[in-house]
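None of the figures in this text is laboratory data; all of them are computed from the coordinates on show. Computed from a prediction, not measured in an experiment: that's the story for all the values here. Cβ atoms are built from the backbone, for glycine too; each structure is taken alone.
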Structure P
């Protein structure tokens, strides 16, 4: 596609505050389409600002309607940015979706970055605090738990048994005892093994884990000694490890270790901490056509507040950045960060191409059913979770956040893999937006934020916050105040829905050969 000019910034997101929402919402004045906030029947007369159109066909809620006639081969704009090319003439009032709109994305691109002066990180004046656990390395946890991490899938059931029995014996003395199982660690080679080891090491040093038991087998590729070698001597002070093959009774030895770890961390107390000690992970899954209007920009406001106070926010899902990277490049801290963004995005595209896959094999079937048509459209909605914070660093998979601001983390779009990577990077609370819903949860508390009120009403046991209310009377800033209060309460110990439901797991990104 040639060189991509870097010139466009995302316009201000909508701030609807009305008791009766309009039928259509145009996000940007330059847009060729508007989003149906409710199902629209063919023949209905629709008003968008001063414009009046007639629906040419039925338009499902969350889907797009053309505001004007669009010629075949012409770029279609949403969020003020191209989301694809019309594959046939589109009449005003017609549904715009997979039958008449196609992606523009094809492969690796070049970028004219020009001269990029350093950008200052905006600072907020807020003094919000939460009750966290201060760790010896200066980081702050939102939980004081014992985590059991298997080196290899062969000891998964052993780890779960130790966690279950340990919870019965010692669980009331800490915030929880959890085993995080996975299927890797054996028959892996080279960089693939290194990736597994690095992710497990990142989890082992997480501030929400007051103590960690690393449980090995003994014969696996992911040897205990090598994994412990990824951790500093200071980090190993709260880590215990043994191989099941070397133990006479691995369950009893595991329980003895848990008792030792509980004694080590049970005296930890929550203390007041300001937002500069909070790291939030930003994630979307099962998005719909309303995600980019409600939940994602709402989470973006939380990212702005946290980073503005000196805290950190982490954005990932690199395939869901494709097509929207110019918006991130507009607010990188300096030229080095901008070049790191370009390298990461193009490396990920080559990852697809090297496996003979198109870079645009997204959105998912659920996204499409919810009204999202192309990867550009999905990406433009997804990156709003990062708000307008300055992008200060790019992290490779398994790396941890080491400073304030917004970080871009290497990981695929897969919900479980990318959310686990966010926790590995140091996120102590995850903000997970969804339009279709999912029960998934991860080692850190995972707040589910619905893009529409119907989902929140249908799945109250999944959803922690209903962002759909901004379409029916709740001011966006008032919603951000509410959500910020929920984030602080969760960071202070209030259980997220995933924790109440026992939905906690990890997934590791595998990209190499298995013997």
Structure Q
């Protein structure tokens, strides 16, 4: 299909033309498949304006609904915590990272006993449960690995294959686990994205059609660094980015407007001031290669999703399964250096060659003996047209695509919704769809009430009562959104609140705090009240 025809088809629900307005009634207890990408930017899918080939996710969007104002927690482990628990991450103990116990309630680096996971709730309701991929919600350094109290099987999943830590090689993942035991990757042909997808399909084969509904959580690591991709995938994109990041941002922005993903009245945010114009950039061949490998990783992720969707169809449960796809944060601007000496970065390849760590322009990324990232310039493009990146609470850090499809729940296939949502809503959605109840007590522990609310009304084309406000904090970066108003602060030496009308200015270019100080003050007080209630404070000694 020609690109322009595809864009027209995807725009604002056009593909729903000629389809029945309502699907057949959903089964009482649909299966649920929750698929998570890692560090993928807002504009990296074809159905969100990208040039990267993502036909499986594009087809999922044709069958479902795409969200344009859905939010994450700006960083891997806090986002995964909220996805699994329906709470703000600090409430569940993972307000920071998972390298160890910070000694205060919001920063234990480990899921606490006052929360439950989707798997625990649904398994108690008779669902089969399985997980593949990245866990990253408990201590993830070697000295902790004998303590399995918060591994997936101890948190409601019957089966698990994946990695407990937050990053690692795609060819030789750090501390690979099956169920509760450490296993070794196949040294001949292992590629982690394929392994995640293949194990997901195997789990579906075990669960589908066995008389019980199932919940599968597939947490891919793609396209998180390192830039590891297969040669044939890289070849597909080797010349695609030679025009550079400025041209790519302009191209994606135009497509996103045409597809109604963003409003044409929102200007493209300026190129990050730390990034040169493409015409002035050094090492352009290497720079283009970085993005080519990243695109190859997204492309291969889409094929992994395709394996899962194909298995649902082959096992006859496609129509009975709700599929949710999203990313855990915005594109990642981190630039890797040789000083990144971490346990999950191997010093040697499986066949004994030294790993060349760091974003060195004399080393082309992709093979197993490299360890690089796409870096700030391309993260700027991944988050088109938004500001900033993973880690920050400006829109580029916290905005994620969300696609929901299947189980007869989507009133208007191919539609786009501008209704607001947050990852705290996913637990409530799963509980609602499964027709069960969220517990107040679990295993003898009092459980905190849900913070999220169900997205099911949005799937069904109805208006959903929005949150009074939604909140963020990560390593000193903070924000609150209340209706069209967003108050946000970037942690820095001279930090100050910024106020935006995100209906008129989603790219956050016109700070209204100086002209609306009372509104800024009111929202800052709301944020403070939330922060104190949800254990943002106190912070560990020396923490941002």
Compute distance in nm of label points 7 Å out along Cα→Cβ at positions 134 and 494 for each of P, Q and report the one that scores greatest.
Q
To which of P, Q does the computed value 23, 60, 17, 0 (P(r) over Cα pairs in 20 Å bins from 0, in percent) belong?
Q
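Once mean count of other Cβ atoms within 10 Å over residues 166-173 is calculated for every structure in P, Q, which label goes with the largest value?
Q
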Thinking of P, Q, which structure, once relative contact order in percent (Cα under 8 Å, 6 or more apart) is computed, gives back 19?
P
Which of P, Q yields 1.6 [distance in nm of label points 7 Å out along Cα→Cβ at positions 70 and 422, calculated]
Q
